[in-house]
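Below, each structure is written out as structure tokens.
Values quoted throughout were computed directly from the atomic coordinates according to the rules given, and no laboratory measurement underlies them. These figures come from a predicted structure and were not determined experimentally. Cβ atoms are built from the backbone, for glycine too; each structure is taken alone.
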Structure I
Amino acid sequence: MTILFNSIKRIFRKPINILFMLVIPILLNMFLISTVTKDVKYNVGILDQDSSPFIVDLISDMQEKYNVTLLTPSDDVKGLIVNKKLDSAFTFPAGFTAEILEGKDVSALSYALEASNVARPVQVYVSSYISSAKQIAAAANGNEDAFYMGMEAYKKNAFTAEYKSFSTGISEKDVNTAVTSLGYIAFGMLFLITFSTSLILEDKLTGVYDRITATPLTRSRYFSQHMIASFLVAAIQVVVLISLLPKLVDISYGSTLTQQLEVITACLAFALACVAIGVAISRFSKNALMTSSLTALVNIPMLMLGGCFWPREIMPDFMQRIGDFVPTTWFLQAGETVLYGKGLNGAIFELSYLIGFSALLLIVSFTIKSEKVR
């Protein structure tokens, strides 16, 4: 076990390994959560010439979401938009609500910079609100009391829905956030293990490997202890991050201990693939420069195609098809399946792919003899 314990000490001795083990994944996740939970406050101007309860209620609702400025007819609306004092502005002419009750196709007059998409969310919100009001007015047959009763029900979110996993109680948004977080963890794992397995090449370059092979220690025991050391370091990284991150940021890797253990299991399956990749790079590299070049050439495309940096859905179809064959995709799909409460049985194919890929790559790495590097 001398090689095993010595390898672990050598891994933790390098600052860059600690950087990829904990610092970068934690910083990326903190940035992710702050971005997701950050509320964007748009500056909106409203000129209300109708003064009906409907418009008053709309303004009240918008004040909860945006920075609303009440305008007067003398205000230079276009100038405020051009000078970026306002992101958008809306004018509700006199008789606006009455025309809605009469069933007329009316809309608010909106102002925004044509070349900017900043005002688009506000415009969609107002358009949706008025469109719903038209449908309620039609259902009320022009009855003002029935119309306002319908709008009251609408404001109480009678028509909204939230998607949750009934087996776990986790919302779809929470699952998406957790999967993105796992992508950042995969980034740290992949580079950590790749750098840690480079100890094999380092031993060859310094002649340590030649001296070890002259002892009773067999090659298989030497390599296996190196790989076990890398896997144990990855296991430590996973357990620490899965346990620590929910205490630092608003994120959850499962509502129960069983589900968290299933997420850790998926991470460990990916750790096997990372070890196999790192060993393959070290076995076929001739020097440290070649190792670092291959690491970047293999790891970065794999992370991008697997959806670790952004959702795979935004990539072209042909890139998604290529991404179907990389370990990072299998890992994130397994993590998503587990987080939705389907358990490890639901992710059996993805986990099998990871384990099979690891076994195949290790067999190839040790079957094909590499040239001596010294």
Structure II
Amino acid sequence: MLLQDIPGREDVKAYLHKIVAEDRVPHAILLSGGEGYGKLQIALGFSALLQCQDRQPTGACGVCGSCSKTLQLIHPDLHLAFPVVKKDKLKREDTTAKDFMAEFRSFVVEHPYGDLNDWLTHLNASDKQANINKTECSKILKNLGLKTYEGRYKIQIIWYADYLEKEGNRLLKLIEEPSDDTIIIMITNNSTRVLNTLRSRCQIISIPPTEDAAMLEFIAESYSLSEEDRQELAFLSSGNLRKAQLLGQRQELNYSEELLNWLRLAYKVNAQQMVAFTNDMAGRGKQEIVNFLEYGLHYFREYLLYLNTGEPDKLRLTSTEKKVAMEMTKIIDHSKTEQIRDLFELSIKQIKRNVALKALLMTRTLQINSILR
């Protein structure tokens, strides 16, 4: 994906274009930002811009040989390192990113904003521990010690650089004394998790969440949703493109309606309706329930803001959600809101630990009844 095709973050993209145009690209860059903020795509787009043979005013041309190879992750001067697990008959200490390159290329196409969990799921290895080992570090040193094949730069991207852990010290001399044609781009969700010896020698570029306007445009181009659902999805995604893609796969969102129905059900405690709700929700699977509860957290955060300010126009809620919020004040105050929010946060943690879904949902319904009553 070219830089200009990545949704939002215009200030970051403008800065990257500027340092390339002025030929003052740092040898070591650390891209840091939240999950789903498109850091890997920004690194790949930046790499394409650096190697482009016919740069345009808008950025990389996207059609020259260098652009094409970079975007397909097959450019001989683009090197990739990322957390891996043991593969087939290889010893774990000998397994590196090169052994998973075909899988990683398909992963980037299928999950352009995917995270480490998505990557491990792609490998059918979600139950395994991944890391970047010392053999990988040795390969990085070897690759960047060679001459360029056809590009202007040798570019090394390290996805989830915090998974280098102590092995990252092997790269210290390389980062301190790189050749003029070497650029290292490290990527992390949290810069403080990267070894300080490495972090202190990089230019840190903070990648912000996708802005609402850019997110709305991305959603409109990607999914056939009503205007109300697009707005709800943009707010719920909170700038996270991965989350927007996960939620956008639903035909309709309806989270606001489902949340309100759950609160009504909990207030009345109709046994037959409780069983029906629990069976329906549990049948959707863990991830869908987590998505629903995360929506609830988003909604109640905004609802608390409304209770504190009394100004619905400041809320990141759709018009329908705002109307519901104004009606809820008759029943749900600050204390009740915080208690329900705490239940939702606890539920998400427990679901990720494989708690029994039906039992959890039934218990939470009764607990919400106790809070509301």
Computed 1.8 for distance in nm of label points 7 Å out along Cα→Cβ at positions 12 and 52 - originating structure among I, II: II
Origin of the derived value 1.3 (distance in nm of label points 7 Å out along Cα→Cβ at positions 212 and 228; candidates I, II): I
Structure with the greatest value (metric Kirkwood radius over Cα pairs in Å, set I, II): I
For distance in nm of label points 7 Å out along Cα→Cβ at positions 156 and 204 computed as 7.2, the structure of I, II it came from: I
Identity of the structure behind -16000 (criterion: helix-only ellipticity at 222 nm (-39500 (n - 2.57) for each DSSP H run of 4 or more, over all residues; to 500), calculated), options I, II: II
